[in-house]
Structure 1
Amino acid sequence: MLRELANRRAFWSLMLTRVVYAVNWYNIASIFSQIASDFGTRVSGLGLLTSSLYLALAIFQVPGGLLAARYGPRRVSFLGVLIASSCSLAVAFSADITEAILLRFAVGLGMAFFFAPGLSLAAKYFRSGAEGLGIGLYSSAFDLGGALGLFGWAVLAASVGWRQSLVTSGMLGVATAFLLLLALPKEEARDGFRLRFAEVRSIMLDRRLLILSFNLLGQGIGSTLVGSFMVFYLEDSLGLSYQFSGSVGALVLLIPFLLSPAGGRIYDRSKRVSKLMLLSGLAMVFGASVPAIGHVYAAVAATVIIGVASSVGFTVAFAAARETVGSRSEYESVAVSWANSISLLGGFLPPVVFSYIASVYNYSLAWLVGGLLSLVFVLSIVLLPRPPTKGESR
């Protein structure tokens, strides 16, 4: 009974931390109009702010996974949240867009250290046999925080200013870092464990994991473009209010907040990875392309479609990636971080391409190019091999 209570406390502390983590991820998109006014930049600046975060996330995912394998996910997740939250707070004191971009890179570094260890811990402390649901709830917590960041921080920034809003979210993040330290059970010493390069290499070159990751990259392109640019697009191109724009942008995360646990249960019961990820990926491509119509209804439809698709796609992908290591449970964080690292490349170059096309040509072309980039990688899932059965080697 005591162990069960400790597991519940650990799980829900991870959920709360994940909510605030996502606020610090997405709130920049909702307040960019104010940042742009202060720093004298436009959509290109938003592209660089977005890309710097995703570049760091992509670079430091695997190092974070390796550190978690060596020193334990509890220590590494605490360190990651502390770094991300402190640097997010520091963005509030940046003097120009260059400083803000560099600090957002540091935020991405910290977030990379938390994601995979946090996911492994969420699956560990949720009930046995329902790990997919636990991962779905982990995704759901991120979506709730992202919706709060997009909508709530737009309102907060309008009331107290963008700098004060970032101080608030940064301080909340620091508090959750120390909550993790108190709530997560201490891990057994790993003094006898040694990282083996051959094991790490075999995991990173696993064909099944690579194909899952490439499909996830395609889905990440669509989700990132809509999640990062929709609010500013509605304000800048369609001339809508920040309140309405923030509400529409929040849908892309509010919907998965409601549906991601269902995506996890679907995975627990069916394990039909190829079909689920192909359907969610094609929906993601359509959602990223439909804003090219240039109407508010198309923009709303895009956020709804992306929200529904990501409820299934991301949950299934990470649950399946975690299982590619088989009995080598110490390397779960490595597999998940490697898949996420590849997928996050969708948040690095595509936003720069999107913002360039939107600035030089128009938003309609930018949305269509984004959808095409997403499609190229989404289709890789048709090559996914079946998982090995018991008794087969990996």
Structure 2
Amino acid sequence: MNKVLYTGSFRFPEGDAAAARVYAVGQLFERIGCKVSFAGWEKSEHDDGYYSYKGHDCHSQEEFRERELGPVGRLLGFMFRGFKTLRWLRSHRDYEVVIAYNPPALFSVGLLLSGWMLGFRVVLDSTEWYEGEHLPGGRFGPAAAENWVRMRLVYPLFNHVICISRLLERHYAGRNVVNIPPLMINPCDDIPKPPIEACVSFVYAGEAGKKDLLLPFIQALPEVSKQLQRPVLLRIAGLNWDALCQLMTTQGMEPDTYRTLVECHGRISRDGVRNLYGISHFSILFREDKRYARAGFPTKAMESWSYGCPIITNSVGDLGALAVDMVDAVIVNDIHIGKRLSEALKNIINGDIYPLMCAASRAKAKQKFTHDSYHHAFASFAERLGILACQKP
């Protein structure tokens, strides 16, 4: 049985996108007969750093900063993050494969050298290509420079790559590459939706900021309500009302105008998010047509479809290619969101097609975001990697 270690900037048992990603890909390795362990960069609650997560051996590496540092300390910590893990690997040499989740540049070079010296194969799990202006210090800061070196010079040194999008798949062309989008860990229950005729409700679950365009949708809500001649409501998980007000104020929006149209729930549990999807008719996800959006694939889209919740989105990246307008999504590419969205919702309500859209969303999740959907492609990747030991039924 091949022993596989997954390491990088994720934290167990937190239910964030990074933890969900590495656990889902780890299950793909497990399905072909590997023993998978994890070495996340969280702080350990145990002296030896060891704990068990869903039956897997885990070894905390304590790479993340746990206290406030000055500018120089933060820069050094950022640049040299991962070196504790490299030292740990030198005394734990029984892994045939080490997978690195979005590793920093210097750590990547050290890991490749360690693999060459210690005899294990190294796999890159690449899920992002950040925009420089999204990083601390802006597009000309040290984080942006590190990102350029990482993506342009260091990551192409990996011979084996798991990626999350077609853009990244093309970026790593010529290597042993497999494209794995976000995957459902467990199948979701069929959640009955409230009637759409009385009030049309939307949900956004995440941290709105530099990646997701939330405010243009909020600005369109008064017009949508007027055109539909019925109430509309956007439920937001991840932001409280004060934080949203600050965002709106920076864009010249008057928060009181939207107080009856937006409901903020702050940070809530996974069950709380599930409940919001259950009582909402559509999720929303708008991103700029830039490289960061084309290089990634939003976990929120997979989650929404898995809960039978169609997505209101713009046609960007792999999500834009996968979503089908008026089937499992409403595609809104117009600058004037309110007009296009109002017309689409009128057609959905008057045509009584919303239940069909919910069913199509669940079918899309089962077709495109399960482990079974990628078993054969991943098995071929693993065979080229040289670790296909046995295939579980």
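Values quoted throughout were computed directly from the atomic coordinates according to the rules given, and no laboratory measurement underlies them. Being a predicted model, the structure only gives us computed values, none of them experimental. Cβ atoms are built from the backbone, for glycine too; each structure is taken alone.
Summary of computed values
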quantity	calculated
Top of 1, 2 by volume of the Cα convex hull per residue in Å³, for residues 157-260 alone, largest first	1
Highest-scoring label, criterion being distance in nm of label points 7 Å out along Cα→Cβ at positions 61 and 85, among 1, 2	1
Comparison of 1, 2 - label where distance in nm of label points 7 Å out along Cα→Cβ at positions 125 and 317 is highest	1
Source structure (of 1, 2) for distance in nm of label points 7 Å out along Cα→Cβ at positions 13 and 293, computed value 4.8	1
Given 59, 43, 37 for Cα extents along the principal axes in Å, calculated: source structure among 1, 2	1
At a computed -27500 (helix-only ellipticity at 222 nm (-39500 (n - 2.57) for each DSSP H run of 4 or more, over all residues; to 500)), which of 1, 2	1
Source structure (of 1, 2) for distance in nm of label points 7 Å out along Cα→Cβ at positions 5 and 197, computed value 4.9	1
Given 26 for relative contact order in percent (Cα under 8 Å, 6 or more apart), calculated: source structure among 1, 2	1
Comparison of 1, 2 - label where distance in nm of label points 7 Å out along Cα→Cβ at positions 213 and 237 is highest	1
Among 1, 2, structure where distance in nm of label points 7 Å out along Cα→Cβ at positions 29 and 325 as derived comes to 2.9	1
